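Computed from the coordinates by the stated procedures, all read-outs in this text should not be read as laboratory data. Model, not experiment: these values are computed from the prediction. Cβ atoms are built from the backbone, for glycine too; each structure is taken alone.
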Structure 1
Amino acid sequence: MTFLRNPANQILLGVLLMLGGDFMFSLNDAMGKWLVVTLSVGQVVFIRSIGAFIVLGPMIARQGPRALFDVDRPWLQVARATLTAIETILFYASVYYLPLADVFSFYMAGPIYVAALSHLLLGEAVGWRRWTAIVVGFCGVLVMLQPTGSFSLASIYAVAGSILFALTIILGRMLRGTSDTTLVTWQTICSLVLGAGMVLAFGGWKSPTSVEWSGMLLLGVVSCVAHLMIVRALKLAPAALLAPLHYTLLLWAVVFGWVFFGDVPGTRILLGSAIVVLAGLFIFHRQKTVSTVPPEDVPKGVN
């Protein structure tokens, strides 16, 4: 296409795809919150995973099924797929109890955890300025947790999910040679298995209405499309430019939470999320200053 031959147009399209992908992820998670009110988390995750294959099926056929098994470092592949599936379950468990904006505020600490884990697990150099920002970001998380009061189990779900989210980003960087189709397929299969396991172990299967069936299947389709939009955006525009746009997830969480569920974030959540976002933006700024930001540093979506 002539339009894409212009570098400026490529960057513009990358920005639009990033904004659109984050919007779709937020919409996906709002739908998930609506569904887990009446259906069990395991059931939603199970049917959602089936829906994802509406998008993944043609991609697997084009790539070839054998490519799914021809992978490097298989144990890391298993670890990443398992952690991603557990993170998805924790996310839906937390949004059952908490407003969307609260959960997303905890997840906004993901880039901060990535910076710390990159040093600990990958041996990447992190200067004192970024370590300071990491500590400040942790303080923002503590503000949201309100440690002087009683800890909410749902908040613990959200924190644990955000940490696993960061770990999956690190593992994704270690497996950067694996195709997106293979990575997404295995994490979807793992989610399907764990979702089915939760239903069998804890029960809670409810016969869904036609609307609920459609909603759960649509969850898988929307999340896959959103993931592909963000991956394409990272191929068209610099990651350092796109990374701050990921924080629009929090904006959409506030909007959807207010419009669909009547939730308004409290002062503690707003203050804590502001600290986390500012710390995350500073980390991205410093990373851009001292080196080129690899595309794998940018979260590919909350769940």
Structure 2
Amino acid sequence: MELEPRRLVVLHTVQQAGGIAAAARLLGISPSAVSQTVRRLEQEAGAVLLDRAEGRAELTRTGLALAAHGARIAEELSAAERALTGTGTAGVEGPVSIGSVLAVLTVLVARVTASLAERHPALRPELSETSAPDGLRALRRGALDVLLITGDQEHRPVPPAGCGLKVLAQERYRVGVPSAWGEPPAAAAGLAAVPWIGAPDGSARARAHARLAAELGLPEQPTAHRATNWSAVAAMVRAGLGAVVLPESVASRTPGLSLLPVPVPGTFETLVLHRLSGPGQVSAPVAAVLTRLAEVTLDVAEELSRAGLLEREPVVRTTLV
């Protein structure tokens, strides 16, 4: 019998997360990939490792035993990565400046900053709201250590010299129309005839809107209204002013918005840019921020999933450090 160590780690993650879908979010892969990995491990072990009866995904006695080995392998891999990158966070202290665009600050970064102070009492996180352009300039001149922005997968920013970029989370875009309209428009022809709520030029929402317009043959200038932030979008939706393209996590929580089964090309991303202390290395304060960001992002995704707000769960990257 020859077992693949990485598959043992996946099995441990299934146990730790409590299911296939949750494990997929932790690992940043699809649920089908997790299921296939467990099945291959079962073939290698010659035993059933996961009880799939009645929709359950509970580990069998043999599965639990192998998952325990997977836990030890995962810890050894994590320790090796910390040793290579110099990102151990024991005794983390000193200031760390964090900038964030409003959309990420309200749902994620404020929680991260508060919990950092609890986990590392000697760490002094300093949080400020910023725009993406201002934040990138601040990161470039050393005024920020960590920057959180949103973006479009096809148009990621180039990180400044001496900085790194990581994808924190990815999700699809959705099309929504005000529920006050009653019966939603049918197909592309109906969408071409309604007013739209647009976004600032160059933003992720604007790029997604442009791709959708090109694919459905919407007018070249289809927007009747424009909103910079999601609070303004919500107000316009409540007033019944127009249809809109939004990331799914936002669209699902926007009151009075009916989501349509219209595919939108592209992927929405939450990005973290950070200063490097050396080639491929980050300082202990920055590493602490990245670790907590991944954890809280996963918590938020789990909350939305449990609330039944998402039809498709976002991919969360948990290995930022």
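Miscellaneous remarks
- Which of 1, 2 leads on distance in nm of label points 7 Å out along Cα→Cβ at positions 118 and 198, largest value: 2
- When percent of Cα pairs over 24 Å apart is computed for each of 1, 2, the one that comes out at 60 is 2.
- Structure from which 1.09 was derived, Rg/Rh (Cα atoms, Kirkwood Rh), for residues 110-229 alone, options 1, 2: 2
- Read-out helix-only ellipticity at 222 nm (-39500 (n - 2.57) for each DSSP H run of 4 or more, over all residues; to 500), computed value -26000, structure in 1, 2: 1
- Largest in distance in nm of label points 7 Å out along Cα→Cβ at positions 158 and 190 among the labelled structures 1, 2 is structure 2.
- Read-out distance in nm of label points 7 Å out along Cα→Cβ at positions 22 and 254, computed value 1.3, structure in 1, 2: 1
- Computed 42 for relative contact order in percent (Cα under 8 Å, 6 or more apart) - originating structure among 1, 2: 1
- Structure from which 0.70 was derived, FRET efficiency 1/(1 + (r/R0)^6) of positions 46 and 134 (r between Cβ atoms, R0 = 41 Å, to 0.05), options 1, 2: 1
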